[in-house]
Structure 1
Amino acid sequence: MPTKEFISGQFADLQQKIATNLTLHDGRGRFVQDHWQREAGGGGITMVMENGALIEKGGVNFSAVSGPTPAMISAGISPDASTFLPQGFLLFASAKSLCADHSYEYQIF
């Protein structure tokens with residue numbers, strides 16, 4: 001079974017690949033990155049593109065936070081779950097045409 005750290009690396013790689021390909025296909029838009037840290041542990045990268053040739057607004061975001069597991073959560077998982085590493089990946093895009101918006105979100109705990 002893959003570790004959460006392995007999955008974090010896969011999400012981070014996927015984020016970069018998607019942003020690179022959307023930038024290439026859009027031709028004009030560029031992603032602005034915001035690297036952030038969570039004081040209690042972990043962090044993420046938010047990447048947003050605005051006013052591209054095809055994409056009016058889009059984002060590729062990833063987070064992996066960590067820390068002590070809150071008691072109400074560990075009670076539902078396992079009394080031995082003293083730490084946690086929830087992760088999330090979000091992709092959204094609003095095209096400049098009449099196409100529907102697209103979004104994808106994946107979270108693991």
Structure 2
Amino acid sequence: MATIVHIVIAVLLIELLAIRPWVASVIAFSFAVFISYRVNHLWTFATIDPRLECFPKFMLVAMAGASTHAGITYLMVDVLGYWYGFAIILAIFIATPLTFAANKLWAFRL
């Protein structure tokens with residue numbers, strides 16, 4: 001669900017507001033991260049922690065993921081000249097497994 005939110009927001013920002021793709025990707029990632037936390041916290045990793053102990057670690061992983069997305073999108077679009085859609089999809093395929101692993105192995109471990 002978070003990936004869909006990311007893609008939709010990024011495309012809307014790029015197409016409707018003419019925001020640079022790497023900037024749109026960071027903004028979109030920022031919206032998607034909150035959905036991702038809730039889904040991962042309650043469902044994927046089944047962590048019931050009312051103190052939100054996992055949240056700071058999750059946010060560090062999310063910031064690393066956002067940086068990865070922005071870097072890949074910038075490289076692919078602004079440096080190499082590829083279409084932004086390809087760059088965003090590539091960034092998702094690279095960053096998602098990395099952030100999932102970091103969340104599973106570190107952020108959601110209590």
Comparing mean count of other Cβ atoms within 10 Å over residues 20-27 across structures 1, 2, the largest value goes to 2
Re mean count of other Cβ atoms within 10 Å over residues 12-19: value 16.0 computed from one entry in 1, 2; matching entry is structure 1
Relative contact order in percent (Cα under 8 Å, 6 or more apart) gets 20 when computed on, of labels 1, 2, structure 1
Parent structure of the calculated result -22500, given that helix-only ellipticity at 222 nm (-39500 (n - 2.57) for each DSSP H run of 4 or more, over all residues; to 500) is the read-out and 1, 2 the choices
2
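Comparing volume of the Cα convex hull per residue in Å³ across 1, 2, which structure shows the greatest value?
1
We did not get these values from a lab; they are worked out from the coordinates using the rules stated. Predicted, not measured: the structure shown is a model, and the values here were computed from it. Cβ atoms are built from the backbone, for glycine too; each structure is taken alone.
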